[in-house]
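Engineer: The following blocks contain the structures, represented as structure tokens.
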Structure 1
Amino acid sequence: MSGKLTGGCLCEQVRYECQGEPKAATYCHCPDCRRTTGSAFNLGVAVDAKALEIISGTVKAYTKTADSGNKITREFCPKCGSPLFTKVDAFPHTVWIKAGSLDEPELIKPTHQIWTEKAVKWAYIDDDLPSFPQAGPNVEK
């Protein structure tokens with residue numbers, strides 16, 4: 001995958017673009033990600049924070065301390081509520097784009113999954129994908 005990622009929210013009020021290669025694409029099975037996506041897991045695409053640009057609209061944010069102890073800020077459209085981005089204080093140079101908000105999510109190839117000890121048993125993800133019972137690798141290294 002190379003070039004530019006584009007995407008936005010359901011109501012199309014918020015649009016964004018991101019230049020460059022993703023650092024990783026992570027399935028997260030933690031309870032907070034399940035609740036924020038309304039699904040069995042989240043697929044976040046890690047990108048360089050400087051490469052991400054909101055080209056229309058504004059986002060609203062909610063910050064919580066996660067099971068990992070990190071402060072995590074989730075950004076979403078204030079009009080339709082679509083989840084768009086996740087920021088983790090421990091990784092200030094990275095933003096995770098919600099893969100479902102991408103215009104072409106099929107361009108993303110998941111790299112690993114984290115918090116598998118919290119995964120729901122009925123949600124299948126490829127057993128060959130590198131997996132971590134809790135937090136995963138540092139994407140900023």
Structure 2
Amino acid sequence: MHPTLSAMMEVVASGDDSKIAGLLAEDVTFLPPTYWKTWSGREPVAAVLGHVGKVFSDFSYRRVMGDGNDWALEFQCKIGKLDAVGVDLITLNNDGLIQVFEVTMRPYKSVGALREAVNARVMTDARFLKYREALS
């Protein structure tokens with residue numbers, strides 16, 4: 001497995017979102033499972049991922065598939081009392097940093113709960129005032 005992915009899995013397991021920014025390319029793109037718009041840039045993407053990490057509980061990766069710069073990491077977690085499974089689709093750049101981070105999840109009810117919980121957190125986070133229009 002690529003060292004960036006190993007580090008990301010450790011960061012997720014530790015719950016220390018302050019370490020995620022160092023794994024992201026400056027112009028990273030994040031495609032969330034909760035709506036069609038994307039987040040771009042290291043600062044906002046790191047912040048969003050930090051909030052997501054605080055909403056998930058009992059998070060674990062089940063399988064890792066890929067090679068080179070393209071990876072799929074299957075995970076399971078809880079969002080409140082709801083179970084969820086998903087896949088992190090990650091593309092690394094030539095420097096080994098995360099360039100594209102796309103998440104797919106199911107079931108629909110859990111994805112809706114994730115959106116509500118993250119939006120509630122983001123809307124009270126002063127760092128997001130300038131990114132607010134991306135959530136509408």
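Computed from the coordinates by the stated procedures, all read-outs in this text should not be read as laboratory data. What you are looking at is a predicted structure, and each value in this text was computed from that prediction instead of being measured. Cβ atoms are built from the backbone, for glycine too; each structure is taken alone.
Engineer: Going by mean projected area of the Cα convex hull in nm², which of structures 1, 2 comes out largest? Could the numbers behind the result be given before it?
Structural biologist: Values: 1: 7.9; 2: 7.4.
Answer by largest value of mean projected area of the Cα convex hull in nm²: 1.
Engineer: Given a value of 1.6 for distance in nm of label points 7 Å out along Cα→Cβ at positions 34 and 50, point me to the structure among 1, 2 it was derived from.
Structural biologist: Matching structure: 2.
Engineer: While we're here: Just checking, which of 1, 2 has the largest value of mean count of other Cβ atoms within 10 Å over residues 26-33?
Structural biologist: 1
Engineer: Matching task: -1000 is the computed value of helix-only ellipticity at 222 nm (-39500 (n - 2.57) for each DSSP H run of 4 or more, over all residues; to 500). Pick the structure from 1, 2.
Structural biologist: Only structure 1 yields this read-out.
Engineer: Now, a different point. Of the structures 1, 2, report the one carrying the highest value of relative contact order in percent (Cα under 8 Å, 6 or more apart).
Structural biologist: On the way: 1: 27; 2: 23.
By relative contact order in percent (Cα under 8 Å, 6 or more apart), the leading structure of 1, 2 is 1.
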